[in-house]
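Quick heads-up: structures coming right below.
Every number in this text was worked out from the coordinates using simple rules, so none of it is lab data. These figures come from a predicted structure and were not determined experimentally. Cβ atoms are built from the backbone, for glycine too; each structure is taken alone.
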Structure 1
Amino acid sequence: ADRALESFINGSLTEYATNRQKVDSATTSLLSPHLHYGELSVRKIFHNVRMKQVLWVKEGKVEAEVSVNLFLRSIGFREYSRYLSFNFPFTHERSLLSNLKFFPWRVDESYFKVWRQGRTGYPLVDAGMRELWATGWMHNQIRVIVSS
């Protein structure tokens with residue numbers, strides 16, 4: 001986990017702003033499994049990235065600034081969603097937004113099974129789910145699409 005963090009910070013972090021939305025290759029930090037399983041803390045990631053940012057500023061390497069800010073912002077969004085999930089557990093069953101209270105949700109186990117297996121008929125969704133089954137990982141942008 002520490003090696004993955006250092007590899008990201010010293011490698012692809014500088015191009016994060018440019019490459020983060022490209023889903024055809026490993027263009028993100030690849031740190032999500034390490035965060036999920038507690039092998040890395042958000043505090044450690046934030047600290048190490050900020051230390052590198054300070055070093056880059058001293059070296060005059062300002063082009064990486066946008067990438068650092070976008071990466072830290074994405075970590076912030078991750079923590080915010082975890083905060084909402086923990087502090088508002090009802091959001092697992094219904095929307096936090098009251099105006100969606102009467103949205104006609106369909107709860108059908110067969111739809112969930114088809115989605116989980118990557119057989120929805122939507123190629124991008126299905127590819128993302130199959131990637132998750134095959135590798136245990138899914139690109140963040142694909143996660144957003146698959147979960148919507």
Structure 2
Amino acid sequence: MKKVLIAIDGSPNSKNTLLEGASLAKKNKARITLVTVAQTSFEADLNENEIKLLKDAVILKARVLLEETASALKRLKIKADAVLREGDPADEILLVANEIKPDIIVVGSKGKGKISRFFLGSVSRKIAELAKCSVLVVKQ
């Protein structure tokens with residue numbers, strides 16, 4: 001095992017996913033790629049400026065999450081790349097997986113809700129069904 005893709009969203013449940021994925025990577029001396037997906041389409045009655053502000057805030061929060069997580073791993077002497085995507089969580093995680101070709105994808109079984117949601121049971125199911133590699137779904 002050389003590459004582990006870990007999908008995170010910043011929720012408390014996501015921390016378990018990160019711990020499981022990092023442990024797996026460390027045991028196998030594998031490289032980690034962290035991915036988070038900023039869901040930037042909103043179903044709300046907002047004007048263009050409000051939508052832009054909300055979108056920018058969601059992207060910034062996701063970027064900070066990735067940077068902080070990668071830094072924490074680095075302090076533990078674990079190398080990690082970080083990828084930020086926008087769009088549908090399952091689709092974007094699968095696209096990243098197709099690009100980097102990990103040996104395993106680690107996802108949580110549940111995640112956030114509404115504006116910042118990244119993972120739902122349906123997301124982990126879709127990834128497990130469509131991924132070209134093994135998938136570890138971490139129960140919360």
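Using relative contact order in percent (Cα under 8 Å, 6 or more apart) as the calculated read-out, with 32 as its value, let me know the right label among 1, 2. Structure 2 accounts for this read-out. Comparing mean count of other Cβ atoms within 10 Å over residues 84-91 across structures 1, 2, the highest value is found for 2. Out of 1, 2, which one gives 2.3 for distance in nm of label points 7 Å out along Cα→Cβ at positions 28 and 68 as computed from the coordinates? Structure of origin is 1.
One of 1, 2 was used to compute Kirkwood radius over Cα pairs in Å, and the result was 15.0. Which label is that? Only structure 2 yields this read-out. With helix-only ellipticity at 222 nm (-39500 (n - 2.57) for each DSSP H run of 4 or more, over all residues; to 500) derived from the coordinates and found to be -16000, which of 1, 2 does the value describe? Of the options listed, only 2 reproduces it.
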